[in-house]
Structure P
Amino acid sequence: MKGSLTTLLTTLLLTGTALAADAPPPAWGALDLLQRTIPAGEKRKFSFQEVPTFEGSFLNTAIFAARGSRPGPTLCLTALVHGDERNGFEVARTAFAATDARQLAGTLIALPAINVNGFRTGSRYMPDRRDLNRAFPGDTKGSNTSLIAGIVFDTIRQHCDALIDLHTGSFDRANLPQVRVDLANARALELARRFGAAVVMGGAGPKGSLRREVMDAGIPAIIYEAGLPLRFEPAEIAAGVQGVRNVMIHLGMVTGKASEPTPASRVYASSRWLRAPVGQGGVFYADKPLGAVISAGEAIAYIDDPFTDERHVVKAESAGTIVGMAVPQVVFSGYALIHVARN
């Protein structure tokens, strides 16, 4: 795979260098993307590689592009960086399907299944068992995961003016529909608020994550997190599609009425996971739903020891809003149970 991916990455890098050296920018017209041409006012779907290869099948994922009929910004959507986070795929696919290129200003590019092998198999990780969302901006001399991260990152760096990365909870944990953003970046924060999710969570993101590295490259980026892994959840998908449309309206790409921006009172600068105390493993159940507003010291969940029948009550350490939680399951000491955004 390294030869074919390295060739593709080299092509992307050389193309990006050539574009950066050209001035002034070309007049509005067709979009050249990965050696394909998308005329103004049209949409295309294709795979990263024109000629299938054995190793290239690990990046044989689709890329969707809608080139507007008039000038405007380029919004990029990415999903399935983690292959089991399926809601994001449907958000990207549905938002793209609903976009009329003839009425669009600018360009919408969607990479709906970056970890396409994980999408097919239900695996969170890449074929070499690495986490793709810790491998950006990539390395042409690194692992399989690093090579793919480099190809994806350079495509985004070359073409995108803003990015929405689509995720869900992980490992049998559900997330309240929320947007995550670096609160110190005014442009990204405005995208987050305009998305219209009930909650905006502050944080720069971990080193090597797509959002953080794209932000470091100067492109405003946000994450939409909603629901559980390995599922397609209509309500969470619909909220994500509306959020993408809200951002497109904000950017002047489409016309229409957006839903109300997230109020400042629902923007949280910090959060913390409550974990199962040492020696209190067992069967976990939550007493409060996602989105519940809780008080410090309030009982919000419990763990039943199936051997002793002892019940361990989980209490909130601080006031806040429940933005994520584990589904009922067997848990052990230290397991993340309830995610609280703190006031």
Structure Q
Amino acid sequence: MKYINKNYVKKILVLKLRGMGDVILSTIILENLRIDFPDARIDYLTEKPSKEALQDIPQIDNILLFDRKSTWERLKLFMRVRKEKYDLILDLFSNPSTAQLSFLSGARYRAGFPYKGRKYAYNIYGPVERDQHHSAELHLEFLRNIGLSYEKKVLHFGLNETSLLRADEILAKLRSKKELLVCISPSGGWPSKKCDPSKFAEIATVIHQKYNASLFILWGPGDKAEAVEIKRLLGDLAEIAPGTSIKVMGAILSKCDAVVANDSGPMHISTAVGTPTLSMHGPTNPKLQGPYGNLHEWVRNENLECIECNLLDCPKNHECFLELSTDLVLSNFNHLLLKNNLIA
């Protein structure tokens, strides 16, 4: 393996595309990079939906955008990356496009995963194995494999004063010194990852009754219908968020006491801003994609043979959520509150 001479590294480009949750999990590398390269410029290449999540993270200097639909924009990006003369490329995505970009970058050090048909692009390789580490930990393994620091285990989401003030305005009526403020997040990247509104409402009702909790339903693009239905079922027990930006969504999540969420981008945002989070899983593996860190908990219906199917749409009756025990969810939520000193 090629050895990285840290004295030569003044400009770094990190490549991470696709889902916002995956992009947030990749930010675990940032504090580690600052150990090895305290004065280097660190740029991030991602896609437009994740830009807000990365803005205002102090360890990131610039954000470059990858346009999947425009060949011309992609060519301009390739030329820009070549012109920037990066010393170190960290391709944490390693698909054919990012491999090609890495190869053409002209960087002295090009690190990526050694996936079939893409090894040509790199001269330093991350781990071969997949599905053996939590998605956040896989990025630390990547750093370890290429001889860089990997001890720091901190996720990041870019908050700013404007978004925090807006969150205070939205939540002002719900805040009470005597109550927990619990966020309900029905978002999910695939239909099969979304807990059904009827089950979500059932869980939220029990949480309200047991803890006298204020309930706040937070939704993103593509999830409004589920959020409105949960609100209809809960009635006056819950308030529903207005449409918000990703930045304000993160600020709201940072100000809640606890979050109940599907496996989704907002779930990973919640963990990155440090709010205790309980995630509910059906088709995905919580040991690989669950909330990262000791503050959090997860729950799933372990009695099903089809659990962790990884299918985008359920071919059955969504038993992973509809038959998920509310008592089990409440037990795990109670443990979440206890270990975070939110209840006695």
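When helix-only ellipticity at 222 nm (-39500 (n - 2.57) for each DSSP H run of 4 or more, over all residues; to 500) is computed across structures P, Q, the figure -8000 traces back to P. Of structures P, Q, which gives 0.9 when distance in nm of label points 7 Å out along Cα→Cβ at positions 170 and 266 is computed from the coordinates? Going through each structure in turn, the value belongs to Q.
Out of P, Q, which structure matches 202 when volume of the Cα convex hull per residue in Å³, for residues 90-217 alone is calculated? Let's see the in-between values first.
Details: P: 129; Q: 202.
Working through the options, I get structure Q.
Comparison across structures P, Q (criterion: Rg/Rh (Cα atoms, Kirkwood Rh), for residues 106-305 alone) gives the highest value for Q.
Read-outs: derived from the displayed coordinates by stated rules, not from any lab. Remember, predicted model here, so these are calculated numbers, not experimental data. Cβ atoms are built from the backbone, for glycine too; each structure is taken alone.
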